[in-house]
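Just below sit the structures, each encoded as C-alpha cells.
All of the numbers you see were taken from the coordinates with simple rules; none came from a lab. For clarity, every value in this text was computed on a predicted model and none was experimentally measured. Cβ atoms are built from the backbone, for glycine too; each structure is taken alone.
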Structure I
Amino acid sequence: MKCIVHARIYDFVTYIEDGYILFSDVIHEVGLMGNMPKFDCEIIDGTGKIVLPGLVCGHTHLYSAFARGLSLPFSPRNFQEILDQLWWKLDRSLDLEMVYYSGIAFASDFLKNGVTTIIDHHASGEITGSLEQLKKAVVDTAHLRGIFCFETSDRFDTSKCIDENNHFINNNHNEFTSGLFGLHASMTLSDDTLQRVSKETTAPIHIHVAESMMDQDDSIAKYHKRIVNRLNDFGLLRKESLFVHGIFLNEQELNLIKKNDVTVCVNVSSNMNNGVGLAPVCKFLEKGINVIIGNDGLSPSMANEYLSLYYAMHLQSKSPNLFTLDDVLQIIINTYDYTSHLLKMPLGQIKKHYVADMLILPYESITEVNKSNIFGHLFYGLFNSFKPETVIIAGNIEVSNYKVSKDLSKAINTGKSVSKACWKKLQKEGI
C-alpha cells in the first residue's frame with residue numbers, strides 16, 4: 001500500500017488543494033490532509049506537486065516509431081502519395097521482431113509523457129502473431145494498458161488480417177488489454193472484404209474514415225455511395241466502433257454515426273502535418289457525437305494534442321469563442337470513458353475503486369490555483385512542457401525521477417540494432 005500526501009489532486013472533474021491518495025492497484029481513499037487517518041504504508045511526498053490520472057491516447061500507430069529520422073525518397077503531392085512513399089513502405093517491411101521493438105520504443109516515450117493507456121491501429125508485413133508481439137511489448141514489458149487491432153486491407157492477405165483480429169479479440173480481454181476489429185480505410189477495402197468482415201466478426205471496428213477527400217471520392221466513384229453509408233450497408237456501424245479523423249463527412253453521415261453510437265477520434269496534429277484538413281469538431285459536439293482524441297502515431301505527447309486541438313479549432317472557426325477549454329476537457333473525459341468501457345475498468349478519475357494510474361508533476365504558480373481555474377493552469381502552465389516526474393500504473397511506479405525502469409531501458413537499447421536492420425532492409429529492397 002502506498003499513500004501520496006500533501007498534493008494538489010485533479011482528475012479533470014474534482015480538485016483538492018492539499019490532499020492524500022491511498023492506493024494499491026486501485027485507489028482506496030482520497031481526501032483532505034486534515035482528515036487523513038494514520039496509515040501503515042509507503043509515503044510519497046506530493047508537496048509542491050500536482051497529481052493527475054494517467055493520460056489516454058485514443059488512436060495511435062506504434063509501428064511509426066521506426067519512421068523517426070528515416071530517409072526515403074519523399075515528395076508527395078497528395079495524401080495517397082504520403083502513404084505510398086512512406087507509411088506503406090515502412091509497415092510492409094516490419095517482421096515480428098521489429099513490431100515488438102517499435103512497440104517498446106513508443107511505449108517508453110508514451111510513459112515519459114504521462115500516457116498510460118493506448119488504442120493502437122497496427123499494420124505490418126508479418127501479420128500472424130503481430131498483435132501478440134505488441135501486447136508483449138506494451139502491456140507485458142512496458143506495463144501500459146493497450147487496446148489493439150490489425151488494420152485489415154486489400155493490400156495484405158485479408159484472410160490473415162481477419163484471423164489475426166479475431167484471434168486477438170477472442171483471447172485477450174482483461175483490465176490491461178482488449179481488442180477492436182481493425183480496418184484500414186474504405187479506399188483499401190473491397191466489397192468482398194467488407195462482406196467477409198461483416199460475416200466473420202461481431203466486434204466493434206476501428207477504421208480511418210474520410211481522413212482525406214481521396215477516401216470519400218474513391219467510395220463515390222467505385223461504389224456510388226459515401227463512406228459511412230457504405231459501411232452501414234455492411235452492418236459495420238456498430239456500437240463502440242471507432243471512426244478515426246472524419247474530416248470529410250456530410251450531415252447525413254454524421255446523423256448515422258450519432259444514431260449508431262459510433263465514437264469519432266480526432267487527430268488534428270497529424271491532419272495538419274499531412275495537409276488534409278481539419279475535422280468539424282464543433283459540429284460533432286453539437287450533434288452529440290462521442291468525440292475522443294488520439295495522436296495518429298505522430299507524437300507521444302497527448303498534452304501537445306490537447307493544445308493543437310484547441311488552437312486548430314480556433315483557426316478553423318476564425319473565432320476564439322466557438323470551441324472552448326470546456327470542450328477540450330469534455331473530449332479528454334470522453335477518451336477516459338470510452339477506454340474504460342472497452343477495458344471494463346474505471347479509468348480517469350482519482351477516486352475510490354478507480355484504477356491507480358496516476359501522474360505526479362511538480363507545479364508552482366505565481367497566480368492562484370483553485371477548482372475554477374485548475375484546468376487553465378494545466379493548459380497554459382503545464383501542457384507546453386508536460387513531463388511527469390512519476391508515472392504510476394496499477395499502483396506500480398513505472399517512471400521515477402523522469403526515467404523508465406532499467407529493464408525497459410535495456411530493451412530500448414536492444415531495439416536500436418533492430419531499427420537499423422529495418423532501415424537497411426528498406427534500402428536494400430529499394431522500397
Structure II
Amino acid sequence: MAVSSEQLAIFGGPKAITRDPEDIFAWPLITAEDEQAVLEVLRSGRMSGNDVSKLFEREFADWIGSKYALTYPNGTESLRAAMWAVGTGAGDEIICPSMTYWASAAPALTLGAAVNFADIDPETLCIDPADIEHRIGPRTRAIVVVHYAGHPADMDRIMSLARAHGVAVIEDVSHAHGSLCHGRKCGTIGDVAAMSLMSGKSFPAGEGGILVTDNREIYERCIAYGFYERTGAPSIYNPVDLAITDETLRRFAGVPLGGYKHRLNQLASAMGRVQLRHYPRRISEIQAAMNRFWDLLEGTPGIRAHRPTRQSGSTMGGWYHPRGLYRAEELGGLLLERFTEALRAEGFQQCQPGANLPLHAHPVFHEADVFNMGAPTVISFGQRDVRQGQGSLPVSEGILETAFDVPWFKKDKSDVIEEYAAAFRKVAANARELGAT
C-alpha cells in the first residue's frame with residue numbers, strides 16, 4: 001500500500017482529508033417510517049402504556065435469540081435490575097472491568113454491594129479472563145462482562161470460570177448490539193444481558209434500555225423489581241397480567257420490590273421497532289465500511305485494528321465507539337497524544353487518545369456513603385475491602401497511551417474511507433518528524 005510522502009499538515013503541508021464526507025457519519029438514521037410510528041403513539045396518547053413495548057420486546061427477543069426481553073427507560077436501569085435479579089445485595093460483590101462507562105458498575109453500590117474491578121485485555125479491551133478467578137470470593141454474585149466498543153469478550157473462558165464457581169454472568173451489550181462471539185450473538189451467552197438504546201448507540205431508540213435472558217426466574221424477578229403493572233395486580237387501568245408465576249414474588253404484586261418504575265416511554269418503543277427492522281442491513285454496511293478502513297491500514301507501523309480475526313466467527317456488530325490500538329515502540333516511541341494531534345491536523349478532528357477512563361481509583365468506589373451510614377458503601381455491609389488504587393490495573397490505567405479514536409463510518413463509501421486511511425498512513429510514515437519537535 002502506497003503512503004504519502006507529503007509534508008504533514010501539522011507542519012504546514014496539505015491535509016490528507018479534503019473530501020466532503022456527506023452522510024457517511026450520520027447517525028441515527030431517522031426516516032419517515034420512524035416518524036410515523038412515533039406519531040401514531042403520540043397522537044393516541046399511549047406514551048405510558050405497555051402494548052407497543054411488549055411488541056418491541058417480543059421482536060427484539062426473537063432477533064437476538066433469547067426467550068425473554070424487558071424494556072427499560074435507560075440502560076443503567078436494565079443493568080441495575082440484572083444485578084438484583086441474579087441475587088446481588090448488601091454485602092455482596094460484583095466483578096467488573098475498570099475501563100468502562102460507570103453504569104456497568106455503579107448500580108451495584110445502590111444495592112449495597114462492592115465492585116471488585118478487574119483489568120482489561122490489551123487486544124480486546126474487554127475484561128481479562130486471567131484477572132477474574134483470583135477476585136472471586138464467597139460473596140461474589142456476578143461477573144459483569146462489557147463487550148467494549150463492539151468487540152466480543154472471551155466468553156468461553158469467562159463462562160467456564162463462572163460455572164466452576166457458581167457465579168452469574170451479566171453481559172453489558174451497550175456497545176455490541178448484533179456482535180457475534182464465535183457465531184453466537186453477544187447477550188445470549190451469559191445468564192442475563194442488559195444494554196442501552198440511547199440515540200448515539202449503534203442500535204438507537206432515542207433513549208431507553210433492554211434486558212434479555214433465557215432464565216424464567218431472572219425474568220420474573222426483573223418484573224417484580226420494577227414493573228408493578230405486570231406483577232399480576234389488577235387495577236382500573238390495567239387488566240391482570242400473569243407474567244409472574246412465582247408465588248413468592250406474586251405476593252408483592254402491585255408494588256415494585258425495587259421501588260423503581262421501569263416502564264419505557266412508548267415513543268422509544270415505537271422507534272425501536274422500526275430501527276430493528278432495518279438494523280441487520282445497516283450494521284452489515286457499517287461492518288463492510290469499517291473492515292475496508294482497517295484492511296487499508298493492514299501492516300501500517302504503530303497501528304493495530306481493534307477487531308476479531310476473520311476466522312474466529314466473531315464480529316463487531318455496529319462498531320459503536322470504534323477504537324484503534326497503538327504501539328508506540330513501532331514508531332520510535334512517539335507519544336499517542338502527538339500522533340492523534342497530527343491526525344487532527346490532517347482533517348480527522350474527532351481523533352483523541354484513550355477510551356473510557358478507568359473507574360477503580362474513582363472516589364465514588366472508595367469514599368461514597370450512598371446510604372448515610374457513616375462509612376463508604378463499598379465496606380458498609382461487612383464485605384471485604386476490595387478497593388484498589390493507582391498502579392493496580394496497569395492495562396486500564398495505560399489506556400491513554402494505547403488506544404485512540406478511529407472514524408465510525410456508517411456507509412461503505414470507498415473514496416471517503418480511503419482518504420481517511422491515507423491520513424493514518426501519512427502520519428505513521430512521518431512519525432520520525434513528529435518525535436523530533
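Hey, FRET efficiency 1/(1 + (r/R0)^6) of positions 32 and 112 (r between Cβ atoms, R0 = 25 Å, to 0.05) derived from one of I, II reads 0.00; which structure? Computed on structure II.
21.8, 72 is what came out when Rg and Dmax of the Cα atoms in Å, for residues 168-367 alone was calculated for one structure; which of I, II is it? Only structure II yields this read-out. For log10 I(q)/I(0) by the Debye sum over Cα atoms at q = 0.08, 0.14 Å⁻¹, the calculated result is -0.48, -1.28, so let me know which of I, II that is. Going through each structure in turn, the value belongs to II. Calculating distance in nm of label points 7 Å out along Cα→Cβ at positions 192 and 272 for structures I, II picks out I as the one with the greatest value.
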